[in-house]
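Where a number appears in this text, it was derived from the coordinates with a stated rule and is not lab data. All of these numbers come straight from a predicted model, not from anything done at the bench. Cβ atoms are built from the backbone, for glycine too; each structure is taken alone.
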Structure 1
Amino acid sequence: MSDARQPQPPENTAIEAAGVTLRRGRWTTVLRNIRLRVPTGAVMGLVGRNGAGKSSLIECLVGLTVPDGGSCRLLGEPATALGDDVRHRLGYVAQAPDLFPWLSGEEHLRRFGEVYRDFDHRRAVALAAQLELSLARRAGELSGGDQQKLSVVLALAHDPDLLILDEPVASLDPLTRRDFMRTLFERREPNQAPRTVLISSHLLGDLERVVTHVAFLRDGELQLVDEWDALAEHVRLLERPVGDPALPTRALHRRQVGETERVLFDARSADAPPAAGRALTLDELFIELNAPGSPPGGRKAWP
């Protein structure tokens, strides 16, 4: 279906995937009917195991890959036909840094400064110093972690309204990751609107401290998407003997461990007693959703 036939997203939607399906070859479906909306000002964490389809979805969202079905929009425009205004408002960091290996960091700054109208060279240099990144060396001579740092500096130097990051901190040490996470929310002017961020990462402890929303992806399908505060409050894990009548029948995921059944459920919709089960951290919720067991049920589209 073409973008022209898709309904326009609400004005407060920064990113929209409408029924995105992607195939590799004849038999492999990488993404299945992905429907996702990221509201303006949100920090959305996209999480899933290796091979779940996170990078493929991000490539569709930024227009690098054309899906076989459905469409994507960024800041109200089709991802495959972004106008200059949206491009200047977008920052993107790929999983594998896309740099010119023969150029130094400083030369990268000068080249990108010619492309982005709001590129702030002093801001870029200050950010590089904060991340302890040398701008004198050629990109091809940098470690994987320093290449990631340079990619982040280039993505943030024009202070984008929308930032999309695919595993941007995988090679960074904990202290550098902390400083990096802090930069995501820094704006040039105090009166600027909050930045919208979509970030894919395996480091769930880092994400839990900064995200407002979380999307769980498994085998190319969205399992669960919601505000993180709501998930932390309402999603519970209940462990009871197999066949116990107190176990909710409507579950997000269930599995049997010995004589015990572990049921993950949403207290807003499940037939469970009040205060049943225990709350989970983001890491624990990820583990339960990806554990062997019955196929996740009760999937819900958000919002």
Structure 2
Amino acid sequence: MSRIWLYGRMIIAITAIFAILYGLVVLIAYLMGFYGSYAFITLAIFAFVIVFLQYWLSPKIVEVTMRVKYISKEEMPWLHEIIEKLAMEAGIPKPKIGIANVHIPNAFAFGRSKKDGRVCVTKGLLKILNKEEIEAVLGHEISHIKHRDMVVITMLSVIPLISYLIFWNSLWSRDRRNGAIAGIAFLVYLLTNMLVLYVNRLREYYADYGSARLTKRPHLLASALYRITLATYGLPIEEIKKVEGMKAFFATDPSKARRDLMELKKADLNMNGHLDEYEVKMFAEHARPSKFDKIMEIFSSHPNIIDRIKKLAEVE
């Protein structure tokens, strides 16, 4: 996994998203006439207002939904020490630290900026990982804050939203030109939404890379991903559905745990529930995601976990 490989793909994808939006603006202006484009401008402003509200209110929404309780250094000194060290290594202010009262083992980062960063682990995560694996997962979340991922994805999400609003606004019109605009806008919505998901998957790879660089032990994050998947597999589906709307924030997608574990179990050669450096290397050399999994990945906010472990094995 190389930083240039990840960063280059992200730049290309983000450029493509804005190029598609520009093309949609030009096409609508052409079909409706210059003055008709004011309708688009109104919709665009409305979309940006929605995204701005989402950006401003999302921290509070996450806190309430995930039942986050922020903890002091006196309550959990070892967790504060880990995050202080990682934040210093990453060159960012120390984020607020919280525990989410959720049984699903996972972690997530959110906030409006680097200075407003918050890192949370669930109660389920604290039960299943050792401290080294927790540090690797927290390195992943610290990297999200360092790269401003929350802001980038929030800002990119305005583009599919604009396309969808144009589609919905044009759908009920009897004007043939508006019918054509509705069809084009819907196709643009689908395409840009796929591109935003693709950027999100790249940023997950980038956060994995960041964790590996911060901890200097990539196999620990691979082991943590395996442990999280193994523990999530045993939870009732109803428990996973409770956090369906928040899974894009998580380090892994809990809804994919059952499918991922079938292949991941092959990595645990000594069957002790953790992955060491040798096991990660052997798994990376021989494991291959199925064609079905690669197709389904297109509609996911997270990369295939097999590919994530393979990329981690490549980090020197």
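Quick notes on this one:
- Comparison of 1, 2 - label where FRET efficiency 1/(1 + (r/R0)^6) of positions 182 and 262 (r between Cβ atoms, R0 = 41 Å, to 0.05) is highest: 1
- Winner on distance in nm of label points 7 Å out along Cα→Cβ at positions 246 and 278 once structures 1, 2 are ranked, highest first: 2
- At a computed -7000 (helix-only ellipticity at 222 nm (-39500 (n - 2.57) for each DSSP H run of 4 or more, over all residues; to 500)), which of 1, 2: 1
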